[in-house]
1. helix-only ellipticity at 222 nm (-39500 (n - 2.57) for each DSSP H run of 4 or more, over all residues; to 500) computed as -17000: which structure among I, II, III?
2. Out of I, II, III, choose the structure whose coordinates give volume of the Cα convex hull per residue in Å³ equal to 156 when calculated.
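Taken together, the values in this text are just the output of simple stated rules run on the coordinates, not laboratory data. Please read these numbers as outputs of a predicted model, since none were measured by experiment.
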Structure I
Amino acid sequence: MNTPSKSQQPKLRPVLSKDEILHQITTLLESPEDDLHAALMKELLAGLLKLHDAHLDLLDLKIVNRAVKELRHAFGVFHGYRDRQKVSIFGSARTPSDDPNYQLAYRFAQAIVQQGFMVITGGADGIMRASQEGAGRENSFGVNIMLPFEQGPNATIADDPKLITFKYFFTRKLMFQKEANAIALFPGGFGTHDEGFEILTLAQTGKSDPQPIVCLQAPGCDYWDDWSAFVTKQLLKRKLINEEDLSLFTIVNSADAAVHDILRFYRRYHSIRFVGRQMAMRLKQTISAEQLDQIQERFSDLLTEGRFELRGPLEEEIDEPGLRDLPRLIFSFNRRSASRLCQLINHLNGL
């Protein structure tokens, strides 16, 4: 296996002395009971002590240790850019620069950055290199993986502080999803399908927040058309998925169409938040009473009880003052129909 370059190797932090560790633990334990941040830290600490009591194998402890280190570092890198919208881009590392899909990836990244987005790619060659060339180094994140081949960082993102190298696919894929406001899928191999189907699974099951998922193929390329035909014939016709699940993704043939699809998703819709059994769907623009009645008639299957209500923020949302002035669509969501929820969002954006 290739040895990671200096830019890929995790930076060593100074080792704390015993006294420093004890001081930090004492300060944490003495923190107020209503400090949620401290409460979670205490829970993490208790979990670590339970790991010690469990007498796990050394390999198991190494996995836990490495995973926590990777996530801690990645969260820190993304934290400074949390106010910027981002699109995660997936595609083959083997796509050559003269391939129309390479050129399409370049144009898409360039165009979406002009709309204020940043891009997240695997940081390697092919579609990933094209996307980061189009976006530029300052607007790019590289979420790399240690592999014996194919996966060294491309020249655009190499040595950049926003390049993160993971040992484990599961921590890497968590960051791709967690930090993304949109997903762009280009033609690729097993890895692209693995990532793409996981993204769709999370969307279908409601384990991720609603977001646009766009499949891009260059004019004359039938990659996603054939994939969609397989999904329809083998999954939908066998009733392994529902008809509304097909609305989770869109297939486009141009950078402009992909950008339009992503921007349209956020035309009126802003974000969601669960408060107990209620969902607060934040909107950038309000809707009329007549439009609210139409939603009640068309999407009542999303409700467990009651009706859709147009109002201001719930009391529990006061911890997000920046969103205070946004109107809300409040309802008791059944949490079983994530694909139908996306259809509701599309309906709201189309009003």
Structure II
Amino acid sequence: MTTIVQLNVPFRQHSKAARQAALLKTFAQTRRTREDVFWLKENAEMLNILECTGAVLAPNALDAYQGFYDEIEQRMEFFPQYYRFLLSLCLDLEDLGMPGGKGAALTDWVARQGLADAELSDLQRAEARRLCARRGIEPLAGDTGLDDRLRSFAARSQTFTMPNKKAAYELTHIVFYLSEYGRVDPMLDADAIRSLMFAGTLAFLDFNADLLAEICLALRFSGAEAPEVWEIWLTQQIRTFALEEGDGLQDDYHEYLMLNWFMTRAGQGGFGDHVPEGRVTFARTRPGSAPLRELSHCIYSMGDARSADWEVMRSEVAAHISDEAQAALVAAEASTDQFGAFFEGFARVGLRGRIAGTGSALGAAI
């Protein structure tokens, strides 16, 4: 009697191109519908990473987007508020190999409609300009100071010594747009590089792999080196992910994409996971502690006794935080020669008493 052993192998993706094609199918067809604005966001991010890393896709990998591409003009005309998403998707699809030349007409239409002029944020204007420039269109010809304003924001290093994720993500995207995702020199000064280092120190202490991956990419695009400690930690974090079939879409997809983007640019592979069939969720096992929170609480609780001098504060801080937080702090300090300057801003000693002092003076004047 012969025993037959049946192996249940639900998917076989033997190459990076095959795994990328499976991810594209997941984002394009199974996670969300095209009527969901988050479909635009997820797919724009996925395609942007592939385009800016020079990915060579498998044949027919973009077929999942054909229906979307066929009707993109109608979507742009009816949903102009999403023009940056739509334009990014169109340009990346074409540049990744989809037949067609709609991108030129769409960028011209965006410029003629003045959609970039309706943006309130310099960062959004920079993204709009960068997208249109890919087809030789300048949508903001009269705004000659945009780059200077972006670099001025990036150079204010003290902003990035304090936890402010929104500012940190804006900093990385300023570098992305000015550098054309690593294709040109963004011409940042030493203060802007210091800003990236400060923001990266906070992200490292917060165990925020998503933000730290973007910061390491921004440093590379700026011609600077990210600390080896940060990059080693990031490559370790990819092992904490599991790609599973499921319906929970409030997941860690963005962190997964950022880590794989970083690994691709760092020559560490990237996109090595097999992708299940069906609706995929990206689940991550997260660290159980938050060293940054412990450090912030410790410094705040010291009140007037806190100092901006890290050499003075090192032993005092170590005595009041957990062993894990201490280890993270030691690694953060060892990763940069600017930790003392970072801590000077983080301690916020120079701001202490300013509000009360102003109030007292104002009261006396009145």
Structure III
Amino acid sequence: MAVQVYREGAAEFHLPQSAHVFYNPRARLGRDLGVLAMRAEAERLERPLEVLELMAGAGLRTKRYLLEAPVQHIVVNDANYTSFEVLRAHVSDDPRVELHNELAQRLLCRFYLEDRRFDWVDLDPFGTPAPYVPYLTGVVRWEGLLYITATDAPVLCGAQRGEALKSYDAVSAYGRECHEVGLRILIGFVQRRLIQANMHGQPLLSFFDGYCWRTLMRVFKGTRGFNVEQMGFIAQMPEGEYRATMAGVPAPVNHEYHPSTTVRWAGPLWLGPLHDHAFLSAMSRAAREDYFDTARKFLSKLNRELDELPIVYSLPVIADRLNRSVPSTREAVRFLRAQGYRASHVHHCGSAIRTDAPLKVILRLWERSP
């Protein structure tokens, strides 16, 4: 069988030309950031990490973790036997590797019964991570990290709202801002599963990279440190304005319309910060090699983002509604800050803004120009 050679980061790997085993270059940023986050966490703990990778595929991510991150021991699993054979060829000669060829849920249940816990749990499924997340609560250490990926774009972006309710206990929203809503639905779902297990999480890094959604969360024991007002809904008013409605807070009311019939709701979802900026800075410092240039630039973009603001507006959508030209994002941010509001770019969309300004203030941006 013909073999293709690929290089990524410090790793070189060989893949047979097969429909079952493939290299996905679009996922490289997630792998880069995973390596840098592991380096930052190992520096915090002052020791190498014990890692569980549940769906390793052909082993590229595994090989990069072994070559580039401080790993003491890594349990590597994939249920597909074809992938597992390639995986074994890539990493079985490393004494730090423990290989498994099992269904992820079955492996997680056994580790829970054996009281095996890990510093880092990596879940990168095809589609939704929802069926596996409840099992993760039994294998992650207190203050350990969950790195969770979702690739089910039609579900999180509102094209399949019924599937979103089934997978995430939430209703997604269709539109230009759907990637932000989808990211917050994913984080909110993970938080609810953690809370059910008497735990809670703190997002350290959360993003949409044009291909998939990822969140890195630190897990804590108990729920006393959890702020319930960081969970809620995003409501879109008939005139297009978005509002965040937090748990226990009355819904927005306008007597000209009825909230239950004319307001578009998305959620429940996460309304809190997407990142821990001190952790992002530690990741940036860990990006010493030249091949992390793209990851460094992306981390710099995340660090400039006002990620604690959950409301995002697409400037082209507003411009289309007004039949006007689209202003630059930099111009819009500068204008809103001059009006006394907070505003920043959005990491996953160059033509969107993140702000706490009401829509009527944003519309003044077009009133200034012909």
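1. On the way: I: -13000; II: -17000; III: -10500.
Traced to structure II.
2. Values: I: 179; II: 198; III: 156.
Structure III accounts for this read-out.
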